[in-house]
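Trainee: So, here come the structures, one by one.
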Structure I
Amino acid sequence: MIALIQRVIRADVVVEGQTVGAIGHGLLVLLGVEKDDTPEKADRLCERVLGYRIFSDEQGKMNLNVQQAGGSVLVVSQFTLVADTQKGMRPSFSRGATPQDAERLYDYFSQRCRLRVPTENGVFAADMQVSLVNDGPVTFSLQV
């Protein structure tokens, strides 16, 4: 399971012209689910995402996590994160979970985050337009 996290001032996701999820200050989480991922891996990744200290404290150092910073989370499914790009000129998605398993774990991950911080979502498998103002820019890739 892979999460590309971006510290944002604001972010939103639009599907068919309608905003389906939007946050202010917080984290945009692009989530990729692989074949061997489990709810236990989703729990560990959620802990890492929510605990990752990438928000500034009073001294301007990255010492606060999203919850301590009073932020929110926007989770967007992103199957292309699990692509194998090592060979050729076309990505392979053979490492990706089936759509059913990916959706189940995407929902599970989002629900786990929602227990601790305000959490919004995109729409699984939809054609989405994601907008963000990256704060920093600060972007990290986390994997379990």
Structure II
Amino acid sequence: MKILDTQDALLPNYEVYQLLVDQQVAQKRAQRPAPGNHQIICSQVLTYLRETPSPLANQEQTKTYNNNSAQTLVDKLRPLSLGLEKGELLQIMNLRPSSSALLSTVVEQLEDRLSEEKQAALLEIIAEVLGRDEPTDKEAIESIENGN
């Protein structure tokens, strides 16, 4: 077997997640078993993507990520002129950093490249487009008041 056309592309976790979910649905409709260990591997990858701390942990309820999330994120970041690399944008999509400390693990030389104002703006856009991991202060207070 010879590979005629190689594809070198970076895929965010959401696209992998969506592909696997779509494949599961198609296999159930066709009522045919998956070949070899395919089902086990797909199941394990989906389990990994659906568990906390993955941003996709609550995807089925929140629907925060969608097919346009990456483009929306890039479009909203463009006016800030941050100079982020493709790999950094991919990691932002995959990890959804919610603090400067987490952002520093994704963006190389964060303190040298981005001012605190730009970091705050970046984190705000990430939260706006991709959602938040932790509840806001208001949600946390309401949860405590309700005894949850």
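Trainee: Taking volume of the Cα convex hull per residue in Å³, for residues 29-100 alone from the coordinates of each of I, II, which one would give 120?
Mentor: I
Trainee: For which of I, II does P(r) over Cα pairs in 5 Å bins from 0, in percent, calculated from the coordinates, equal 1, 8, 15, 17, 16, 14, 11, 8, 5, 3, 1, 0, 0?
Mentor: Label of the originating structure: II.
Trainee: Further, regarding this structure: If helix-only ellipticity at 222 nm (-39500 (n - 2.57) for each DSSP H run of 4 or more, over all residues; to 500) computes to -17500, which of I, II did it come from?
Mentor: II
Trainee: While we're on this one: State the single structure among I, II that was used to calculate relative contact order in percent (Cα under 8 Å, 6 or more apart), giving 24.
Mentor: II
Only the coordinates and a few stated rules stand behind these numbers; no lab work does. These figures come from a predicted structure and were not determined experimentally.
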